[in-house]
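What follows draws every value from the coordinates through simple rules; no lab data is involved. All values derive from a computational prediction rather than experimental measurement. Cβ atoms are built from the backbone, for glycine too; each structure is taken alone.
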Structure 1
Amino acid sequence: MTRFDLLTFGEALVSLRSAEPLATGGALTMHLAGAESNVAIGLARLGHRTAWAGRVSDDELGRYVLRQLRAEGVDVDHVTRDPERPAGLMFLERRTADLTRVGYHRAGSAGSALHVDDLRPALAAGTRILHLTGITPALSETAQEASRWAAETASRAGALVCLDVNHRARLWSRDDARAVLAPLAGYASVLVASADELDLVGKAGADEATVVAGLLDRGVETVLVKLGGDGARAYTRDGVRHAPALPVTAVDTVGAGDAFTAGYLSGHLDGLDLAGRLRRAVTLGAFAVAGHGDWEALPRRDELSLLDDLQPGSTLR
């Protein structure tokens, strides 16, 4: 028996958001952020059994992180509380109507101290899917080893391993990322990347077709290429399929890629075919960009059809 439909791990951040420039004293509001926790929440809202594992500070900010995850139905029984390290912080400012700027204060954080031993109980509970990102192994050597160990252990146990490249240039260089993520991709059944991230799991400078062919040869079953407003491409051994993005008014693009991944994995858990999985993926991506926050606008299961045939300014009465 598996306890979870999806298990993920990484660093959950306290996000301090401002609708105005920070340099002029823009007011801040506190939110939960983190690529992995975004995915866990997206699936939990659709009724799947999800869990997030990691380390949080043993203070008010750490308790805030856990409270937010619990409130969204995400299991946090296997979270480690670290009394020696602070919470990681993310500052997000709406610099202009078309530009959002993000900064981090996460060096030496509780999340960066993630260790293999922090993940053993959660993986022992059993999961159908293990989701990981390229952010976590960039945080520290111990987090890097934990990512590799978890991917290898879950793959050996028969779980589907999903890797979202999610490159963060402020955490590590492309060459350093490639040295770690290219081997890690060998454990993945589903690989997610934006078009400019693909060569981080292949040869430097290689084009999309070459990288995808190499991944499929290594055993990856599906390669998902996120194209932003143009939708996404999905490669399998049967060929390539394109899914257009849903037409919505974008107000906040942060978290859109995580929403896309959550939708795809939900479709997999529900037994949808590739077209159905992609439709759910772009649907969740559309919800994400059409609302404010990393995950706050994501739909419940009974809301999945809300964007079908949407007209600007629609009101449901």
Structure 2
Amino acid sequence: MPNNNLPGKVSIVEVGARDGLQNEAITLPVKVKVDFINALSQAGLTRIEAGSFVSPRWVPQMADTSEVFAHLPTHSECVYSALTPNEKGMQSAIAAGVGEVAVFAAASESFSHKNINCSIADSLERFAPVFTLAKQHNLRVRGYVSCVMGCPYEGAIKPDAVLRVSQALLNMGCYEISLGDTIGTGTPGDTHNLLATILKDIPPTKLAVHFHDTYGQALANILVALQHGISVVDSAAGGLGGCPYAAGSSGNVATEDVVYMLNGMGISTGVNLTTLVAASSQIFSHLNRPPTSRTMAAFLAKCNRLL
């Protein structure tokens, strides 16, 4: 059953600079990315996914991740992380001085084959050298599990499948598992059913949630996760992001919307909403498109009325 004693504090993992920007048609200059990440940090975000070390052939928007890390502060309370899908990516991350790395697997066999051209088992096997290097260099590894409630190829995903992959990643050495509703089809009922299964074997302190807002369910799903004792939430400034392998998938839940909701619930995030809106406005001006965050739109409209 849900734990109605909501957490007093939530840790937000800001994924806009990676999961968001990698899905934009425009490839932004290094300086723009660095300014964006610094602005997010100044807003009070202390966990920022700043890039990924993947093949530039597949994700050209992330080809300059090493340069981005070279320009980030080396002495900061903020942890700048990067996605490292294999040994080569991990070696590049270490050379760039990354503070934390992440690996990703899917709960759907079909999605795994479409996304990274291998089975779930093979994807986990590829991570073995990543964990070996992480241990040697004293780096923490975070795990992502995609398609935890729905897959564009298989439809609904059984919670037991998510549990198996999550447990495997924890056994390999991940300190935290982020459960991703990649195509945003999950509802509060689905979230409850998923967590009711996962939490039988994995404590909430080892879990985070990563919801896309395709059907407008992300905030409601986050509330259910909070009621189950989870206190780490992934989000993206302005609602950046999506999934290139899932047709119709919209962006991540907007950080502004998450912070606004949590503020209203008396839950601390350490994030200054006004400063965050300014940071998001900056990046969307470079992308030449409006944000999807309703909170951000309301803030900007209010500011315009006061001018």
- [ ] Work out the source of 0.85 here, i.e. which of 1, 2 gives that when FRET efficiency 1/(1 + (r/R0)^6) of positions 31 and 127 (r between Cβ atoms, R0 = 35 Å, to 0.05) is computed.
- [x] 1
Task: Identity of the structure behind 4.0 (criterion: distance in nm of label points 7 Å out along Cα→Cβ at positions 119 and 231, calculated), options 1, 2 - done: 2
TODO: Work out the source of 5.0 here, i.e. which of 1, 2 gives that when distance in nm of label points 7 Å out along Cα→Cβ at positions 23 and 47 is computed.
DONE: 1
Task: Origin of the value 21, where relative contact order in percent (Cα under 8 Å, 6 or more apart) was derived from one of 1, 2 - done: 2
- [ ] Kindly point out which one of 1, 2 the value 2.6 was derived from, the read-out being distance in nm of label points 7 Å out along Cα→Cβ at positions 175 and 207.
- [x] 1
TODO: For distance in nm of label points 7 Å out along Cα→Cβ at positions 191 and 215, find whichever of 1, 2 sits highest and give me its label.
DONE: 2
- [ ] Out of 1, 2, choose the structure whose coordinates give helix-only ellipticity at 222 nm (-39500 (n - 2.57) for each DSSP H run of 4 or more, over all residues; to 500) equal to -12000 when calculated.
- [x] 2
